[in-house]
Every structure is written in C-alpha cells, then in structure tokens.
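The structures considered in this document are given below.
The numbers here are math on the coordinates, done by the rules we state, and not lab data. For clarity, every value in this text was computed on a predicted model and none was experimentally measured. Cβ atoms are built from the backbone, for glycine too; each structure is taken alone.
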Structure P
Amino acid sequence: MSDLKQAFRDLVIANRVLAHENVCDAYGHISMRHPDRPDRYLLARSRSPQLVDESDIMEFTLDGKPVNDDRRPAYLERFIHGGIYESRPEVNSVIHAHAEDILPFSISTVKLEAVIAPGSDLGHDVPVWDIREKFGDATNLLVSNMEHGRDLAKRIADNSVCLMRGHGFAAAQYSIHEVVRTAIYLPRNARVQMAAMRLGGGINPLSFNEIETKKTAHGPTTPEAWRAWEYWAISAGCADRLGEPPKR
C-alpha cells in the first residue's frame, strides 16, 4: 500500500477515534502533512469527525488553498494547520478541538500542567493564545486567515499544545499517532489537575526529567504506542483501516 493511501486511512481512523473518545463532537479537525509533499497537508472537507471517510480528504497548500480546484466546503479554521506546518517543519500532524475540560485553564491564571503519566505529551509548558492580543476583541475568536494562524503558531512555538482562550486547543506532534494520544489525554490530565485543586493544597506535577523520559518511552514506533492506536481504532469501529505496526 502506498504511503499516501495509508495516510488517508490513518486520517479517517484519527477522526473517528477523536469523536469516539469525546475529544471532538460536531466540530474539531485533524490533519496530516502530505507524505510526499511537505509543502502540503491533508484535511477532511468541512464535516463532523465521526462521519469522515477517505472520500472526504482534501489537499491544501500551507496557506490554506485547496489543490486541484477542489471546491468542496473546507474548515474555516484550516489556517491553524497551515500556520503550524509552515513554522514547524518537524511536525507531521495537527489537531484543533474544543474539549470542555481544558477551557477553564484557557481563561484562568492557573497553568495547565502535566500531572499524570500520559500527560507527559503536554510537554514542559502549555501556553495560552488570546486572539485579542493582536487582533482586538471584534473577532469571532476563529482562526480564519493565515495571519491568525501564524500568530497562533508563534505562541505554540516549539511546544506540543497551546490553549486558545475561551475556545479550545491546538496540538502538534511528529506523527498522527502521537497527536491523537496527546489530544485524548489532554482533557483527562485537565480533569485530574482540576480534581486535585479541589482538594486544596498545591499541585505536584511531573518533573522535567519525568516528562523527557516518558516521552522517549512511548515514542511512535514503540509497541506501547501501536497498542493504543490499535485499541482506539477497534473501539471506534475502523480496525479495517489499520496498516502494519511501525518497525522500530
């Protein structure tokens, strides 16, 4: 099977998994950098993630223009993806979603931190992007052009997650497997941190070394990473689209 064909299948799996795991509902989207054209990315047409299949996948240039005169409706916030791919050549998958559990941390002075082992994918810092800082308070909070997307990309910098004030989050990783895992455990980590805060007292987050060690331990080519991807795909009813486990 060609890399592009499997990329389409993986993108369908990712959409279905994110819907099944309640990271996305009718809204939210995930993309992949084109496996053969790093100056392009793959993203579904404007459709709810649970319903996406291979025929929905569109191809875009990094500035958000559809390739091959594809005139199907596209996600308004596709510029999140293009802005990050443009500034981060090592990134191969991006997600934007609106999981409620992370939203309190996007409007509070309390920082979201990695507090559980799978939360190590959040990294050492989770910045917050506020569209008002550069574009004022007359926007609809949507990342609706490349200027917005590039400004968001500056805020996420070299981090894996950025919260968007009162809106949602963007996450970027080296592979689609990693970004799906990050997106699944992000709201779970937020729930645990919030529960601990309700107990009173301080928070004891993961240390710098714990985060670094854990990230290495479950990299994209490990059996542990594939086990999770396979489980999520089966649970979401799309095991028939699974490829071969990656070689280490």
Structure Q
Amino acid sequence: MSKVIEIISGEIQQSGVTVLKNVDVVIEAHEIVYLIGRTGSGKSSLLKTLYGELRLTIGSGTIAELDLNSLRKKDIPTLRRKLGIVFQDFQLLTDRTVLKNLMFVMGASGWKDKKLMAQRAKEVLQLVGIEQKINAMPHALSGGEQQRVSIARALLNKPHLILADEPTGNLDPETSEEIMRLLIAVAKEEKAAILMATHDMVLVEKFPGRILRVENTTVNEVNTPKSFDPMKASGV
C-alpha cells in the first residue's frame, strides 16, 4: 500500500456547519506529516474524519484502503484496527494496570487468545522502553511514561498509520523531544506513517517532515514551519 490517506475535494461538516472544504490530502506509507493551524481551525475535525467519528460530507477519501464515503458504523472497528491513535491527554483507563489497559484495547479490537494478547502487550511495551511498568497503575506513572503507554497502545494492531493529536501538549520540552524521537523510531520499526497535529513548532523544526497547514477552512502544504506562528490569528 503506497497511499495511506487520499482525500480529493473533501468537505467536512460538524453539526451542519462546514468546518473544512476543498481538502486535497495525500499521505504515502512511511511519511511523517505535521498538521498545524490555530486552535479551532479544523485540525481535530480532520483527524476525527480519518478515524471515523465525523463523516466526509463531500468529495472522495480512502484511509488504509478503506473508503471513507461508504464507511458504516459497523466498519469503524475495522478502520481503527488499521490505525494507531495517540491523544494529548493519554486517555488511559485509571482503574487498571498498564497491561490490563492494553489487554482491554486488544479485546475490544477482536483479539481472543489471552496468551497472544499478553505477548503482544509485552512486545509493544519493550518497543517504547517501558516494559518494567507493565503492572503499574497509570497514576503511578509520569506524564512521559503515560504517553509511552499511549504510544504502545497505538502500536498493538501493527497500524498502517499513527494519528497523533497534540501528543506532546501536556509534556515539558525535554520529555516532548524524547517522545517525538520515540514516536518516529517506533513508526519506522512498525512501518507506519505518522500524521501529527501540533502547535510545537520547535519539534517541527527539529524533526523535519511534510507540513500541512489548516487555515481559512482548507488544508495547504507549506514549505517551512517559520511561516506559521500559532499565536497569530489567521491572516494577521
């Protein structure tokens, strides 16, 4: 599979309001792509469309070989098995251990064999360098450790694409850089592309990739992160 995402003349609406239109996005396998733009510009809406929470209202789109236009509710688990999603706030289940967090996700995505599930959980925790915390509760982990668990969770089903929504937003600069290095390394190891929404322009400059800017209800490729100031309003 060469293209993990292809959207042509796409339009995305939320509650009947057009959030994005004339969207043309192609992301190839193994690419690192940043999604930048002001808060409220539509970055999260685009990500939600890609993982099946919002519909592609107009235009055509495929993600990991699934057609976004004909995606039905019952198809969403299949879609999400092909994706890894990393959130800013980690979204770990606080009432169970790291291992049981991972086992829960695997059970929800169709895994049956408990032995294979435990084996895969250990594999992904080793990939992110946190296998020694397998029986820890989330509250006992630092923010960086929780995000490592979140990345491990995203890798469980060997995704074609990792969608990361501000994955370093709650972390200090040093930990952010550590998490970014890890994300790129494990994506390479697992042969997955990355689409990452971020406001952290220091990271974008330090870890080069393609840059898509969400502005004025559409998405355009930009050549340099220096042309974007996340603190400035659009058009200022």
Structure R
Amino acid sequence: MGQVDQKTMTNKVPDHGPKHVAIIMDGNGRWAQMRGKPRLFGHHAGAKRIREIVEACPDQGVKYLTIFAFSTENWKRTQAEVAGLMRLFRAYIQHEARDLFQRGVRVRFIGDRIKLDDKLVSLMDELELLTAGNDRVHLTIALNYGGRDEVTRAAQRLAYEIEMGRLSYKDVDAETLAKFLDTHVLPDPDLVIRTSGEARISNFLLWQSAYAEYEFIDTLWPDFTEAEFARIVGAYGTRDRRFGAVKA
C-alpha cells in the first residue's frame, strides 16, 4: 500500500509535554441539535475532527493518543442512534485505513468486542494488522469500552490463571493486574481532556488515569481544533506533578 509518509518526522517537538493524551470526545449530539440537525450529523462531524488531532500529535510530541468512541453505557441510547454509530464506525475504518497506514499511525482497539457485529470486528482486526508495523503515532480507539468492565474482565482473566495453577494469589499485585488490562502494552495517560463542559470521567481509563492531569473544556468536540489541542498540551509542561510526594 506504499511507504509510510516520513514527512515532518524530524520536526522539533516539546521536551516536557505529555507523551500520552486521552480524550473523551463529548458534545457531538448537542453540536448537531444546536444546528437543528439530528444527533448522527454531529457524530459524523466529530469523526472528521479525529484526523486533524491525530495529525497534530507528532508536532506536539504526543506519541500516544487514546480516544473514547463508544462506552459500555452508550447501548442505552436509542436503537436508531446506536445503529447509526455502528455504521459510522465501519465507514470510518474503511475510509481512513489507507491514510492512517501511510501516515505511520498504529491503530489499536480496546473494549469488549463480544457485542459488536462481526463485520465491524473484522474491520477492526484488519486495521490493527495493517498498521501493526507503524510507530509514529499510536492511536487507541476505545469501542464498547468501560473502565469498570475492563477491570472486571482483567480480574476474570487473572482468576483463571490462578485457577489453572499458572499463577499464585501471592503473586497478585497492582503490576500483575495491569498486565491483564486492555491497555497492557501502552503507557498510562499523562493528560486526559474532556470536551463539552462536563466535568466527569465517565468510566474512562479508571485504572490508568490514577495520576493523569485532567483538562475539562467547554468546546464541543466537533469544534475542537488543532490550535486548542496545542494550547492544552503546551500548558501541561507548567503543571507541578509530584505523584504523591512532597516538593523539596
């Protein structure tokens, strides 16, 4: 499918910024309703915004970007909206796969795939395989994801290992449990951004974000620009991060 685009890979990037940024992409529905459009119109606009933010990551020194696309609680929405979102996810993967590959983006999906339809899961698998050799930006898409659900599934896998005699309960600690999480190959997020003015974490990366910095902004996701992303990432370097210690 061609060579990975090497353009801008040598650009100077911030030294003290976050390496892993996670985003709760909220406000698509309200954005559409403010314009007299159906909620799915906003979801389509939000999907287009993802490309701009992914492209901005290398210049901001962000190696890992994790986005919250669909939660385990989102199944409670209307059947029409859920069905529309599933169509959107399939279309997004099909439309963006080649561009993501050529830009050196490695894509991973986290979350429980059991409730997703076979066609969508197949596309997810294909995109992960296609981009497995890329390393410029690591884009993780949380799809049918919930923090509590993730920890529950991790605990179940851990318990199975103990039941099979491959692990002793005495060996179980925080580091061991983390190896069974969906994100076990990723560093914990340094910064979590939530758009749309809501100041809650909504069951997103509960374990991983224990020491992350949070930024809650009023901007609705379809209006979230590269410039605002750069401003927030740039401000991260001014924060005093002590991880529970006392400043000397």
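Below are the figures for this structure:
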{"item": "Structure responsible for 3.5, with distance in nm of label points 7 Å out along Cα→Cβ at positions 168 and 192 calculated and labels P, Q, R on offer", "result": "R"}
{"item": "Origin of the value 27, 23, 16, where semi-axes √(5λ) of the Cα gyration tensor in Å was derived from one of P, Q, R", "result": "P"}
